[in-house]
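Following this line, the structures themselves.
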Structure I
Amino acid sequence: MNSVMVRAAAFAALFVTCATSGGAIPTGGFLAGPSVVGVVRDSAGALLPNVQIVVAEAGRSATTDAAGRFEIRGLARGEYHLTTLLIGYRPGHAIVTVPDAGPDINISIVMAASPLRLQAVSVTASPTGADPERVAQATVEVSGLALQRAMASNIAQTLGQEPGVSVRFDGPATMPVIRGLTGDRILVLQDGARTADLSSASADHASTVDPLSASRIEVVRGPASLLYGNNALGGVVNVISNDIPTSVPTHLEGYFGAIGSTGAPGGATTLSLTNRLSDAWALNLRGGLQSASSIRVGGGNALNNTQSRNLTGNAGLGYVGQRATVGGSVSNYSFNYGLPHPPGDDEVIHIAGNRFSAAFRATVNTRSRAIPLVKVDAGAQDYHHDELSAAGAVGTEFKLKTQTLNASAKTQLGRTRGSVGAQLLGKQYAATGDEALTPAANSTGFGAFFYQELPLRGDGASELVPTLSFGGRFDMYEIASKAGDQKFGAARSVDVSSPSGSIGLSIPLGAVATLSGNAALAFRAPTVEELFSNGVHEASGSYDLGNPSLRAEQSRGVEAVLRVGTGTVSGSASAYVNSISNYVFPDVRRDTTVDSEEMPLAIYAQGDARLHGFEGSVEIRATTQIVLGAMGDYVKGSFSDDGMALPFMPPARVGGSARWDDGRRNIGVELRHGFEQDRITGGADIRTAGYTLLNASAGMNVVAGGRVHSVTLRVDNLGDTKYFDATSRIKEFAPSPGRNVALVYKVLF
């Protein structure tokens, strides 16, 4: 670990030197600069309250008051894309240029009601906060009515209908699968920060993110190691809650959300309030509760021991000045849920735990031309959970402490915009108890990156011109186990140093379409479980043996993306190839005897793999109020040496939908078919049959009295079809959820 820290210090010094060499940072007082002020109206001229204004380049957001007004102050010199979001309306857009000094900039933005689902903004795929059509990588953003129609009790099921994103079902511990990859290959963020739980370590560990807290969710499909380092080989999910205020409201603002469902009988509620403390200070308070009994599967039966209960709370404080925004938050997430078990198995286990986190963020307007904005954020998280028997005895206790420190600087060199940055990550993990699978281990990582976007002609990023994006990164990562239980042997360490990089090109096809392509080199370091396991893994029903000789996975991927957006058509399609050398997998070789019981022996091994596929969706406004939609996705994963299938791959899917939607009220149906998955390697993987699901929904949103009300009634799996999830580790005995009637309500005020 010392070697990583020494090298990290050297890189940090280099970063500071580069960041400050672009222009002197004034040492004088914080002089007032121009603010961006304005109003948002609908197409009939009515002022719109509770519109979210997103300034992606600066990581800032604001909300209109009851009179449709907003103010954003403290922006550094430069050009900004303002995106407006409101349930039932197509995203609005305005471009403003902020000078060093002068009068306030007044703008007016018009939003039109639209039945089409349109992509709004992406802060996850690009450090410049680019508009979706300028991002060379495949992304998806879920907000507004689309988020209302998809809202579920966990992130995976909320996103599970998106092309390229499927669900790894494991009862309450459900996780997203992106292009066939899941677990430690998918990075889950909340407001851009790692959630730092153990959901990626094992299929029976749940995510600690409340989807009801999301104002929007962004997904990057494909490698994203350039910006996020380790754990982003398959993609990134970013739940944006805005828990740290970056603007000062003129009144008490917030939202209340609730969902009730029959598929896992119960419900969830979330309340968020942001209050003005002074001209420069704002306070956010958020709390939520979720409680559900056992999940109902196709045919009406309950899946044993899948009840769940979560309690979450957050307090965030923000300062918004003319030259800086500074804020912090503390949050807590407590959870208790059961692990599904086969019929006849008397061992009933549930998991109870807690995640506490603290975060700090600051952005400073340097008034430098070359480096107009510097951002720093830091976080510390303390996670633990116990695996308990029915009698309350602790079988295994898990603890994970995580610390992050990130620093970045926006750059503007002529027409080239971008960012340079450095990131530090520390983790201290321990698993204790007779059933512990791994030894305790510490991990330390450091990475430095640069990313640039260059319009290939013209004099500004606002023009419809081809844009070249490129960047590079270098990471150092170390995992060191600790001596303890005799079965794990002596302490050992594994060091990984790896470059990452990407290059992309976005080409506008007129004003209605964009063709993009990119190539990326990414990496993933082996996990503690893959390196040092020696014990029974209850989630997979196997005896797992780690391999300390594992090397880092290296991904080389290319993809092409086509996006179309007009008044009558909205859609995107992408195709990709991803070659992964040193792909880590549990090689189930034979059975072994543990306490007089036979179970598979899984030894972690490596081999070269290749994944390729496509995904796409389109909505067409057939008439003024009728919207027709279609989607499809397909991924094939194989080992390169023998062509055998990678285990637990999702099946191909196709779907069609029809919706009557006038922008205020909607009613629709969707038919979705998942094909048979018979490309299996044996061992723990088994074939799954094809299935067809019918879903229906109806909704309404009303703007009245300075509030925006939205209510959605949704029926999933209307026919109560019994089917099995190909990516599930428990598909041998656990069908996927059956019919679910859900009522979702949200009010913005």
Structure II
Amino acid sequence: MKIDTRTNRVEVTEANLDSYLAEAAPAAVSLAPSDPLRPGSSLTASKAVELFEDQVASRAIDVAARELKKDGRSYYTISSAGHEQNVVLGALLRTDDPCFLHYRSGALMMARARRGGGETPIFDTLLGLTASSEDPASGGRHKVWGSRSLWVPPQTSTIASHVPKTVGAAFALSRARKLGIEVPVSSDAIMVCTFGDASSSHATALAGINAARYSARGGQPTPTLFVCEDNRIGVSVRKPSGWIRDRFGKMDDVAYFDARGEIDDVWEVVDEAIKTCRGSRQPVFLRIDSVRLWGHAGSDLELAYRSWEEIVEIEAEDPLLRNARRLIESGAATPAALQELVADTRERVRAAAEEAASRPKLATAAEVMAPMAPYDEGAVREDLDRVPDASARGEAFGGRLPEETSSAGRRTLAAHINSALTDAMLRRPEVMLFGEDVGKKGGVYGVTAKLQERFGVARVFDTLLDETTILGVALGSGLLGVLPVPEIQYLAYVHNAIDQLRGEASSLGFFSEGQYENPMVVRMAGLAYQKGFGGHFHNENAIGSLREIPGVMLVTPARGDDAARLLRGCLAVARSQGRVVVFLEPIALYHERDLYEEGDGAWLTDYPAPLGTSEDAILPGEVGVYSEGSKELLIASYANGLRQSLRAARRLEEEHGVKARVLDLRWLSPLPLEAFEAHARDCAGVLVADECRATGAGVADALVAHLAENQYPGRVGSVRSADSFIPLGPAADLVLLSEDQIVDAALELCR
């Protein structure tokens, strides 16, 4: 059959290799298997042939993906074709060097699996391409490079969002060992991330590289190998000549290596880069010269942006063609031997592809979602059945335990969070707390005061001013056995780095079928009602971007005693279930003392001492209830809204004779719908008081929808803040939910 050379460049590239092997003459002198490919090289003839076989396997898988796609049996066609020199990384890295990989890593994975032993990388990859539920990496949820035994956590990696996580793991490795935390990799392991030249310009990648340089400058071991596979084009956008070399080759604090030329040249440079990173324990940047064959993906027609001549010129640089020539001319292999190797590998891949395409797929929504949000209440409660050492507590608290103090100033929400963090760090040696200003300063609002003094700079430390880096450190350290408690200084600031939660943290269990976890409790100061101080960036009242992330839990306390118990619950869920939990702390209530009148002290609470029972914590689904006997109206709220609702409830009873039950939701994702509905059905009407913006920013829409969908018979209403950013000064009160609005809406419902 005649090849359409204008569109089917896959067959053209295959034919180029076949034609060369059919016409090539063997070398005059053959190398023995143990001979170096060239004098002085550490790459032997037999190893070079192995590398070529792994490259051919990767290429054959790419071909099979496109063939299966033609009749709808494959669902992913971004290939590794042209990037196969990354095979050298797979052969030289140890299998306990964690690898966070770019999607063009087929040859690397073939070689890494060869080192690991007991793997079936060809079949496993094809199971992923055909979305089979038997795919050992993701269970058919996405085509990712991943392996538990080979230490390859799955990445989506499309914008190099995995780079900060890699740096975080490198940063945490030595620190975790110093703290006595059991780490699942060797002490001299290095962390490796691969990415393309296009994504190297993304803010997330640059944040990660910047963080590694910052850490190295401060003397902190951060053994990160940044690998840029440079094919000089991003989909259709070309890079200026020498861009990667000029951009990254002159950085202080990061050694730079450029791997190009023949396979033995690439081998030597990559070997030196790995040894430098491992020996120095500092970041290294490695560029691997690559080409991109066949477009960005199967649907990409290169002729729309590349000339015919350019396409042909690039195909002449095909690494398989180039390496075959090098093996034959050096005497490492004969043309006949390589012909047999290529034919055999292609046939093995074809047979495996047919088998993989016949394997079962995910069949139910429950199967798809199974690894995304694990929750075993029994395991969580078991995790809580421990208490901090009594003598250590006495020393940490300076001889006066928080539950014994008579000073009302120690009983605010902020004080209780500080005490709960202290107890958590005493009880859990794997906890590390970090963020902007959390160390010596003790946080903007004093919530982390004295924690660094109590536990040292190895466990409580300041980071650079970058939320992406903060969450990246949490992601990477969580993979290594740390229980990170990062702080995002203000809720509004998380939007700078939301993809670290959405695209990386929440997706790891989903894409790895639960084989990898990155547990964390992210503390965020947020919400509004600060009497107009600070404007929008310090008064963010929108949580929609957090609630929409699958698997992420969101909780917010209102009172100090609840805050301590909720934080304990969050830490237990994160540790025992591998979950990502956001602990949202209402700034306006940090130091609030009063509830109804100035000086009444009714918002102060006693500290709940840790007693080693599950009752010491508040777990998902557990709500707070005030005036439970009231059946006329249920007011459901949270955080600042709870305090307003309690004040409104007193006014309703005293001024209008309406008795309202008030429900503190506490858990905002997942919402405590079972408890909420039970209380709603015990009341004649329901009012949701939501301090967040009206449209998609809070929880009112979800709660009202739940009642409607479950045929709740009573009247339902909601009051919410206006769809506005929060201005500076007294004008803030014009757009925020008010106590008067709650009262008015409640009366309307009860009429």
Structure III
Amino acid sequence: METPAGQRTLRVIGRATPSVEGAAKVTAEARYLEDLQTPGMLHGKICRSPLPHARILDIDTSRAERLPGVIAVITARDMPDIKFSFVPELADKTPLCAPGRTVRYAGDEVAAVAAVDEHVAEEAVRLIEVAYEPLEPVLDVDAALLPDSPRVHDRGNVAYEVHKAEGDVDAALAACDVTLEEEFHTTRQSHAVMETRGCIVHYAATGQLTVWHQTQAPHTLRGEIARALGIPQRLVRVIQPETGGGFGSRLVMSVMVPIAAVLSRKSGRPVRIVNSREEEFRCAGARYAYRFRLRLGCTKDGVIRAKSIEVTGDNGAYNDKGVSTINFITLAFFTSYDLHRPAKSVDARLVYTNKPPGGAFRGFGHAEEGFAFETTLDAMAGRLGMDPVEIRLKNLRRPCERTCVERASRLMRPGTGAAGRAFAGGKRTGIGMAFLSETGAGLRYYRQNSTEAIVKVDRDGTVGVIAAIADTGTGTRTVMAQIAAEHLGVSVDRVRLFHNDTDVIPYDLGTWASRTTYVCGNAVAAAAADARRRLAEIAAVMLKAAPETLEFAGDRVASTVEPGGQVSFDDVVSEAYDRQGVLIIGKGAFVDREATRFDLADYESAAPVIAACCHVAEVRVDTDTGAVELLRYLAVHDVGKAINPLGLQGQIEGGVAQGLGFALYEDLVVDRGQVLNPNLVDYRVPAFSAMPKRLDCVVVEGDASGGPYGAKGIGELPFGPVAPALANAIHDAVGVRPKALPMTPERILRELKAL
């Protein structure tokens, strides 16, 4: 999008701007779900299976029902017998498991209660008696695929699969000068969000259902709730309170919502259910664990001629976002490093096990596949005697990709400087690089990628933005306020945002895949431009000038041609409301017509724009203990245009921190179906001391994207390259190439001893 006519200098866009909701958050005035109260509200709790696989013989709720303070108890017989999944045709779960049916993981929902307070609700859950017939659990993907394996679901243990090929991979590999075959493993990573999942649901006597729920996608959640309960969408209203983190965990409906809805209907009162921290770890989903078997073939000068990958994903007990993740892995693999159009193939399977279900997580399969590919590519460079930078530039096609690699290599080149230098006590340093490109504007995967916005200028000069901005702490509200303020020439503190109520905001798919800045930002920009046009028509009469010659800046409107003149923004608004009786309301839209023609085979058609990044890490490895210390980290990101450099830096730093956890520390351990570390003591997330001694965030601007002011979204990108950059740096330091995450000291030491 071009800069609006008359605005020669950007005064808000590109300036470091504090979060518009920051003051409310740090002063505890922001209202999160647990801060909300509704008259007569009850507290709900869910009775969960202690076994990973069992048939329910009987459920006796009589003791719970007699407990003073208990208002409602429900089992599956109280709920619609409707199976649910985010992908309706793959639906495989009812909100509550009925007698005669099967629980499929330790934590599966069996019954629920609503009581006057949490303590009574917890006691009531303990009083529910469930008789189980234990069944043999399926706890390993390879075991699940054996012909005689117990079935997690009646239709078998393969939840979903993709088989895709382009060219003859075997023949192309045979013709290559060098081939590599490697196997990699990634693990389950918990979102570990600050606020656990919860909801408040009020099922009114009129049939209207109001849901307060932390969500990244209010409108799609509305549809999911309606499907799960078998009611029309028009009866469902979703309100998103302040949300303490997302990272994909808020994309798909939690079954606690229809459970709370039925409790509310039965009790006639609003019901709140909030996960304990332990329930969050056990039942709220985690990153899918994958095994990758990768084959890569190159000519002696580093041209990739063939690549294939076999992907096996642990789906857990039920379908969630695994199907989409597998498809995005396929897309990423097929369209990365494709300058020379190598032969390629993907064989991917998502396998049911009796473990907690997986869920969407930042990086969405690209990060996991990137760990395997970027590590193998470095190994290939070593075999060929090539520079890691050179082999990447030899095969990357898009200009933004090459720019990031070139900029990163100029600032911090792998294989040079301190790499391999020995220190006292058996410590050695190394430098490693990793690259990633993916969408910077959402995906057309659901064949709809459009939204609208409204910008209204009120009588007092306040600018109201009504848009679908499901902010989970990502800073997108600030970005939208900046866009509106820039167009109207006012300060950001004039802008108010209305963004969280499906009865008010326009339809949108939600906050995921780095889409909000691009999709919603374009809609807000168009709405603000429409409001500006209306104001310009009024100001033109006041200044006796043509509307197109007016400049909006500094809370004033000025004529840019002789004889000139200016008037305050507030005076123009007053003229509109008080003397002309005109309301200033602008409407704008982003319409992605290409979404209806989406081709699953092509990332270029799937993504409105591609963004890229290149990360370089310098580590020090203790060869006596296997401990890894991060000395310096460089993150170079193609952003199109940095709307808010302050928020942008926060996104990059946060992504690197979360990537460090995935690479070095985090592992949600499931043993015999039980989560062994369901708390923030035993589940290790990076502490401040784990961050690099020096972290440099470099943004590359200028690759215009079609986004507002040329911006691209980067919400997911900063996470992806961290694990392979560290793996490559560790190899550069000590000669071992980690192939399993997390790269713990024990694993590295074991590899060192095997040298």
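For structures I, II, III, calculate distance in nm of label points 7 Å out along Cα→Cβ at positions 103 and 567 and state which one comes out highest.
Working: I: 3.4; II: 4.1; III: 7.1.
For this comparison of distance in nm of label points 7 Å out along Cα→Cβ at positions 103 and 567, the top structure is III.
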Please compute FRET efficiency 1/(1 + (r/R0)^6) of positions 391 and 527 (r between Cβ atoms, R0 = 41 Å, to 0.05) for structures I, II, III and give me the label with the greatest value. I
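Starting from the value -1500: which structure in I, II, III was helix-only ellipticity at 222 nm (-39500 (n - 2.57) for each DSSP H run of 4 or more, over all residues; to 500) calculated from?
On the way: I: -1500; II: -12000; III: -8000.
It was calculated from structure I.
Please compute mean count of other Cβ atoms within 10 Å over residues 55-62 for structures I, II, III and give me the label with the greatest value.
On the way: I: 22.8; II: 27.1; III: 15.6.
When mean count of other Cβ atoms within 10 Å over residues 55-62 is calculated for I, II, III, structure II comes out on top.
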When semi-axes √(5λ) of the Cα gyration tensor in Å is calculated, the result is 41, 39, 22; to which of the structures I, II, III does this value belong? III
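No value in this document is a laboratory result; all are computed from the given coordinates. Since this is a predicted model, take the numbers as computed values, not measurements. Cβ atoms are built from the backbone, for glycine too; each structure is taken alone.
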